[in-house]
Structure P
Amino acid sequence: MPLKTPEKLKDQALSELKRYNLRMQIIRLLYKKSPQSAVQLSKKLAISLPSTRSMLNELIDEEVVLIKGTGESSGGRKPVLYSLNGEAFHILAVEMDQYNAQAVILNCLNEPCSEIFQFDSNIDDPEFISKLDQAFNRLETSSGIRKTQVNAIGIGMPGLIDPRTGVNQTIKNPARRSIAQQVEKHFKLSTYIENDARMQTLGEFVFGQAKNSQNTLVINWSWGLGLGMIINGEIFAGSNGCSGEFSHIRVVEDGELCECGKRGCLQTITGAQHLLDLAKQAIANKEISQLTNDFQHRPDELTVKAVIASALKGDELSINLISQLGKNMAWGLSILIQLYNPELILLSGPLSAPKQYLLPTIQQALHQYCLENILSNVKIEISALAEHSGLKGTGVMVFKKLFSTQQANR
């Protein structure tokens, strides 16, 4: 039996919008927590138990809801438990950084149904949609999930993004800034975009170390510094979705030129490019290091991964370079700590990998830069979800939109 999209569910349900919305609320409640009984659902929906059971039976017939056994009895017949069918809905989740992208097909339990496929692209790549199409084809083959079974696309990407309009103002070509609309037109699937740091934060909030957190900062430490904020138990986006531009706070007077066009941004002393520049200069100076041995005749082939790998093998120069980045990062973190008073700061991204060298350096520097009464309440940890938090967060974002009652008005 073919799986139903939310739009098909609407077509096959009773014509009344109220009933359609109630069905979507059941799906959303089961997405948030499964299994649940009909009694639990009816109380949350504030509707009668017979009406709830009627709609559950419809959703079972449509293979959207499954019966998952029985629960504990409170003095009578054991309640039947219902769960969302993980294979009822699927999305294509995409995450981008400055140079690369990765994509995966997720089911509505946020489980991967395919490999995570990586491909070279970025927000200014005019071939992005074509490359995404090729990635989609590969994932369709590896997963066995047909494109017709995919209900929507979600993309987490760097930039100043207004998720309400699907516009990324950071894309250099104005004709490409309405990227969500262009992807939606090409694939004929509802498409939602969000800032990559906020998607990583959402992933940490639902699945990771920030679960149940009230005040947490999540930093994606890569070529830039993406910042996502959980404030009072909610993801903070700002008035038009442009919060969290941690990369571009100015910390060095007349410093290095940043890609944003200004000088002295935090990114210029903490980002991956700065690490490469320091390493290449050390190699040019013939400093004693495994990096010098390996790359003195081919410095342009040096990568961030190579520097990190060298540090993890105990190379003194590489360790010192990474420690210097950590001290610079602590400068920026001290500002955030004293502004937001978080309970937890999570570091993710490729530059957070050598944690045994970073965390001691950062902690020591923070004791120099921060008020002790504020710092004493802050934990600083490395994300355990690593590179998967953004894809997981994108899945949550898209399924919440798909299962919203507002979907009926599209």
Structure Q
Amino acid sequence: MADIKPLRAWRYSVRLAEQIPELISPLYDVVSEEQKEILYQRPNNSLHLSLPQDGSAVVAKKTLDDWKKNKVIEQDPLPAFYVLYQYFRIPKSEKLYCRKGFVCHIRAHDWEEEIVIRHERTIPKTVARQTELLDALQMHTSAVHGLYTDASFELEPHMDDAAAAPLGEVTDYQGVRNVLGVIHDAEVIKKFMTVLRAKQVIIADGHHRYSSTLAFAQEKRKENPSFTGEEGFNFNLMYLTNAASDDLVILPTHRLMQKLPRFDPEEVKQKLMPYFELAAVKDSSLLPELIARKKHSFGIIFKEENLTVALKPKLDDIDWDLPDAVKALDLSILHHYIIEKALGIPAEQQVGSEHIRFCQDLETCIAKVESGEIQMALIASPVTAEEMQKACDGKNVMPQKSTFFYPKVICGLFFSSILEDEFNALCTPF
């Protein structure tokens, strides 16, 4: 099934090792305006490649050429899998988590093959922008996050060995300690390839970047009918982690509602009553704990009051054309009964709607409602990995922004070229 290869990563020069904290960056789709303002002032920061300041792929290509010429980044001499361990904590837990994974090239299988599985739809404009950047750079600037499932944890001992003798480590903007190791051993690399050959991979984060690889590969195949399938454009850069791990963390993504015309909390409550049991809650900080006790329950934060709402009708009452596993998701219930039925935003208008924003942090949700920046917050429980796997069995996708895998992979620890003289010839032994 999944076809993976080692890579010769491009990494920042050893002479810049002490500057790595200044050179890494958040992924292009989560970086804040405040972060951009700071990072763009650093001429060698990775954001100049992943999200060029003026949006120009041409400028990003010039930056990349300059970096190569001046040895700001250099290509590793040997093909390898790169082990990435991310150590982190989450609120209200004393546990130190460690998400273990490795970075590889993976064949960009079309969705129809059901080898690499998506769990959300993509926005065509974003895919087109990412495809243009990939075409200009001929390089992946960050790794897509993918999940495979191996309950026997066959690969982790090898990853542990690599992480024990790391290439380096850095603490990122999330407060996460990233430890980077490397696997060069040919037999170990072959073992990784064999294990993944029996696996499907679910994309956790990076649907647009993966889709841009698919789109770019289709373009190149049309240009070159004699393609072999082993060219660099057929592969994506991916960070693979084991979905069976207890350290795989998915945070809830709450919905922030704004710019709703003629918004009246009392009217919203009246429209919710046919579908939900409503209960007042004095302390909004208790909402996540309260809704976790009952399936299909949500928190609602208005400026003047807070509620829990628990679903009354049966699952079959959802009139959307969805598979049962997707209908069963809390977020499907939320989008159907609250956003469509009570707030009046039809399903087909919800993706990309100006009325819906997303936030993982409860305190931020509360503050934005209190300040009047948003009209109401819809508080949800996190999706579990098991729910995601059931819902994404093949062709199904989940509601927009259903998952937030924490922590995010960062940009700047490695880049991967798809140029033939930098990609394929040096990987053929595997």
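Taking mean count of other Cβ atoms within 10 Å over residues 88-95 as the criterion, which structure among P, Q has the greatest value?
P
For which of the structures P, Q does the calculation of helix-only ellipticity at 222 nm (-39500 (n - 2.57) for each DSSP H run of 4 or more, over all residues; to 500) return -7500?
Computing helix-only ellipticity at 222 nm (-39500 (n - 2.57) for each DSSP H run of 4 or more, over all residues; to 500) on every structure in P, Q gives -7500 only for Q.
Of the structures labelled P, Q, one was used to calculate distance in nm of label points 7 Å out along Cα→Cβ at positions 352 and 400, giving 0.9. Name it.
Working through the options, I get structure Q.
Thinking of P, Q, which structure, once Rg and Dmax of the Cα atoms in Å, for residues 232-319 alone is computed, gives back 18.6, 57?
The read-out was computed on structure Q.
Of the structures P, Q, report the one carrying the highest value of distance in nm of label points 7 Å out along Cα→Cβ at positions 144 and 368.
Max of distance in nm of label points 7 Å out along Cα→Cβ at positions 144 and 368: P.
Just checking, which of P, Q has the largest value of relative contact order in percent (Cα under 8 Å, 6 or more apart)?
Q
Values quoted throughout were computed directly from the atomic coordinates according to the rules given, and no laboratory measurement underlies them. Since we're looking at a predicted model, the values are computed, not measured. Cβ atoms are built from the backbone, for glycine too; each structure is taken alone.
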